[in-house]
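Multiple structures follow.
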Structure I
């Protein structure tokens, strides 16, 4: 029960940060993609940097279990294409679409319903395409730290630091023209 409550609290905090940063605004997302307003990019870079270092620190001290899924190259490419087309057509990613739904934006509801229909279609089609998706480009659980024979923190710390540094260096809205 405590795990569910923690998940709900963290999810609410994440949604609040998305809303407060403007990431649930279609216009703000489009302006970020056009490099006119870098607020969302700053948020993403900060989240990647802090999350990367935080998860690896938790793993280092035994509070997290880093279970890496197998790499399926064909599935990864197809999923990236589907995500990219959906993002280009709607201007929302799944998280920002849900935050925009909570604000009552109709276009976000269309995005979420489209995503749910796509997920449902995939669930029904998966038994038919599983062998094709899972055998082509299957590499197992691949990580850079494992390939280098080091703990992930040795990569997470400098990479996370660079992400946080970049987030702080990006100009504020209306700063650089």
Structure II
């Protein structure tokens, strides 16, 4: 995914769908702001990516849900109604916008030569994989606790049964 104005840190040792540990906005002046869960942010994406959002929501069974909205907060149902237009009213094509943007530079600015700290991948194990757990990690923890409890109960019952049989055999 290509993006601008956003930076994140991800721990590749964490559970799938729970690897991002920090996200913040990077303003054009370099200042950093936290991302607010209940706020709306301007985004631009191509039609292919927009149409794939519904598929993403379905594939993750709602665990990862993205709902694009208009500036007033109403959900966007038809991306074709929100298509960017050129000055003469035609649909703005992604490749032409990119070509015009590149043509505006005499030389490619340094900020575009690398990720510039916007994408930080780390592989921290141990308790770092449990810090600030998301839904997937909580599901895994609860599932592990249930499995451990069931195995413990079954083991205790088997041990009691074996002891009872030994007592019965030794009493005869």
Structure III
């Protein structure tokens, strides 16, 4: 892995961000067109409704542009549980630590919002093995696998990390 770039983080969603999100998510070549649309729609929802949308964003900016982003939010009817819905880094910037920096920044922000646990859902397809390893290296643990959830042969893998223990030094 190369040295992580000096990125700046921002949480406000700009009108140009849905276009940047589309570019970033498409650059990974992991997502179907309908999945790309969902990623874009969450940013549009945030632009339209603000915090009431329940979607929070962190954008990583480097060298004058958005190189990666994350979208997270509290899970309804829970106390302190959050979903990390999306984390994507432009293909041209992968392998440089931007993803890890985004995860840490999301964890910090979620902790400030009273978060205790962060849940991540991803695919069990072989293509996603590096994604699952990435989250494991960020100290997320696989807690469930739902067989054939997304499609036949495409399991849902659920990972979790307790961040209240980290804050408490447990």
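Calculating distance in nm of label points 7 Å out along Cα→Cβ at positions 17 and 73 for structures I, II, III picks out I as the one with the greatest value. Given a value of 58 for percent of Cα pairs over 25 Å apart, calculated from one of I, II, III, which structure does it belong to? This figure was derived from II. Computed over structures I, II, III, distance in nm of label points 7 Å out along Cα→Cβ at positions 65 and 113 reaches its largest value in II. A value of 37 was computed for relative contact order in percent (Cα under 8 Å, 6 or more apart); which of I, II, III is the source structure? Traced to structure I.
Of the structures labelled I, II, III, which one yields 16, 24, 18, 14, 17, 7, 3 when P(r) over Cα pairs in 10 Å bins from 0, in percent, for residues 97-152 alone is computed from its coordinates? So the calculation was done on II.
We did not get these values from a lab; they are worked out from the coordinates using the rules stated. Owing to the predicted nature of the structure, the values given are computational and were not obtained by experimental measurement. Cβ atoms are built from the backbone, for glycine too; each structure is taken alone.
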